[in-house]
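What follows is calculated from the coordinates using simple rules that are stated; it is not laboratory data. This one's a predicted model, so the numbers in the text were calculated from it and none came from an experiment. Cβ atoms are built from the backbone, for glycine too; each structure is taken alone.
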Structure 1
Amino acid sequence: MKKIGIFGMGGIGGYVGAHLAQARDKRPAGAIQLSFIARGNHLDTIRSKGLSFQSPDGKKITVRPDAAVGSAAELPVQDLIVLSVKGYGLAEACEAIRPIVGDKTAVMPLLNGIDILERCRRILKNGIILPSCIYIASSIKEPGLVVHGGGKGDITSGPEPGKEGFDPGALRSIMADAGIPFEWQENPFPALWNKYLFIASFALVTGRSGKTIGGVVADPLLSGQVKGILREIAALAQAKGVELPAAIVDTSFDKGKAFPFETKTSFQRDVETPGKPNEGDLFGGTIIRMGKELGVPTPVTEEVFRALQS
């Protein structure tokens, strides 16, 4: 696994890219060729000054990729591509990386959805897509600077169904050298659904109500909406044959109680900016479509999502 490209150098891409640069520097020169695919002023700054990354403890490092490009087509076929874009940019990203995805290229999408594999496969006809998720709060503070605000930055990944022959050994080794907490699971889908339960339910309700996570938890009506959406997602998981803990609805809701009262979801912040794209379809749209496909009622999600769109 020599050629590694990071598509999207925002909060997640910056975290992964900065750490993979450290893994590269631990190995013989040329053993890893690391490329960042970015845009605008962020790309210009990375090219001229490198990428600065600040960890939660305030420590700051600056790394330089082997290549910083504005188009994936400028690169050769890669061994690993980390996709770190918002859900609404996924289709465009997949189109962009098609020229650098070979038969053996591993694509690791680090997005919040539960149908990311299917969305990628509509466009990417070759390569190996590794269902994955990451737990992190990280963002661009200014061009060239990514700040890791919280979360361990741990990644869970696993094989694409039907392509279980992928050997994760090299990937594990690189992640270990990078200092990224990484877990390979032969069945990664419970982990993906577990994260999605919390993210989707609180995103939709905070986005619709305008209240913070703490405000939603404290409001009986809004709490009921969150729990209703949680139950609908859990029912979808069951219909898909994904095994989740029996108490998943309660434990997912309780995660909200651990956040500071004033915390806003990323989706909520996007909704608050008029005209800004958001991941509403990744949450509400996916749940509603999947419910219809599987014959699972999703009335609470439909009510909240319809109100968001009005």
Structure 2
Amino acid sequence: MEPQSLNTVPFVRMHGCGNDYVFLDCLSSPPPRNPGQLAVVLTDRRRSAGGDGLVLILPAASPSAIASMRMFNSDGSEGRLCGNALRCMAMYLFQQHNAPDTFHVEMSGQLIHCSVLESDPIAGTAGVRLTLQTPGILTAEATGHLRYVRRIAVDQNCLPAGADGAWLVCPGNEHLVVFVTSLSTASFAELAPQLEHIFPDRRVNVEFVEIQHAEHAVIRIWERGSGETLACGSGACAVAIAGSATGRLAGRRMVSVESPGGCLGVSLTADDLIQLEGQAAECCRGRFRDIPELI
């Protein structure tokens, strides 16, 4: 039994395709004072709740949204976009706060449309589609989807044998997409951490991609601030964009992006909005001890 004098804070742990986060509901309670340091503490898989990051569910600033989200990676750095955590948050708002089945949330100044396609509150699962804004334009002189990518010069020693260069994509945060002939032979664990630091002034997420056919890609993900993860929603979007731009993947049809944790569906609308679709699931709930200097 919990001692009456012990202050604790409730949390919910949720995941999308194994990409897991500790969520704090701050809609009616103040957010932590130092969320970056708290993320480091809570995401420790041996000493605390464990996860790829910490997510704060916050009141919205925009009248068009019902809530806003901030996400902190396991190293304490803040992320600008997180498709898997956003789908989990949409499920939570729908199941726990009686949100409608379509609504907007905001993250990093972006309004994101959420559609709950199916929901099982007993199992704590849901299918959710996100509609994100158009990707960032990186090559203004190009046409079509090539506008949204930029080929990056990379030392060949930092690329696996047979790789066809590296492509920068920004569906809301930066990703470096590397197309490989086979994931089984690509030196992912060795090379991805180096590619994270390819730019001297910032870090990027990295995806190694094996194309199986025009509507299916298999990937491994190295997330800035978290290391290798089982899935990445924004990374799946980046792969679909880069694949379409380079003619490797279907441009307008739904593309299946398979990561070690499962499959996500990505498509680009006629006006180049990004749609990301997949499952969200609750892992567990609990309470952690109040940490005065952080909470």
Structure 3
Amino acid sequence: MAKRGRSGGRGGRSTAGVVDVPKGTRPDGPVEGVYYIDTGDCELIADQDNSTGWLLKINGVMSSHIDLADPLFLDFEYMRWMAALIESRWPPSSASPAGPPRLRGLHLGGGACSLARYFAAVYPDARQVVVELDGKLAEYVRGWFDLPKAPLLRLRVGEAREVTESLTADTRDFIIRDVFAGALTPRSLTTAEFNQHVRRVLAPGGLYVVNSGDAPDLKNAREDAATIAAAFEHTVIIADPAMLKGRRYGNMVMAGSDVPFGDDPQLARRLLGGAVPAHLWNDAQVRAFAAGSPVRHDPAAPSIAP
């Protein structure tokens, strides 16, 4: 579930028909239309407000936006918030003679790889892996958009939890969870047990950043916050005031870390200065928001009768 940071673009399906791409071939650049993928269909839509922009819908739900001419342009506000948070922890314009930090990133949920493409431009030496469940979609995205090549950016086809559990400890500086089945993240990616796998894979000082979508009752967001707060000593939430007050459907960005987030006035100004101004809640506010909500757990294994 994604909300764009400015008005514009076409909300419905395009008038183009289904594009039949021969098996085993990769599209050479984006072409408007509806494409069959392994998990259903996706639709590629030209951005009417941006001559080099493209919107991607997956099974009827808006997923991503890409500007082919500018990898630093992020159209969805929650992605801008994620980028601001990560850049606050690791400033790109480092004064070190070594230049920007060589980050190791893991993206759970691929879409159009908007954030991975952004970080590849901000941190040229970063090594990123994008985990995408749908192999056909990953093939299309690699052919449509100007993505960095491996090893800078690898697309790994697989289920996000299985891939995370398979990774070596202390091997990622940041992990981003942006996986949706309809309006919500699959439960298996929201439990305390999964958060412990994330914590194990993160290097000391690393960041776990999630896109938590919810309705105005905020039940899902509170449980997400409670579960992340149970796994990490330090947390934050970023969202616009209307979302924080439960006045609309939308997205919250939540993050956990083993080290404090600190007080970064530049981050606060950056969040307030966007097209959709956002507030940042500190750890105490996050825990107050989550108070009384249950921590999610994996289903208990069925008992075997004697």
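Things to note:
- For percent of Cα pairs over 18 Å apart, for residues 31-110 alone computed as 43, the structure of 1, 2, 3 it came from: 2
- When helix-only ellipticity at 222 nm (-39500 (n - 2.57) for each DSSP H run of 4 or more, over all residues; to 500) is computed for each of 1, 2, 3, the one that comes out at -4500 is 2.
- Looking across 1, 2, 3, the calculation of distance in nm of label points 7 Å out along Cα→Cβ at positions 127 and 167 that yields 2.8 traces back to 2.
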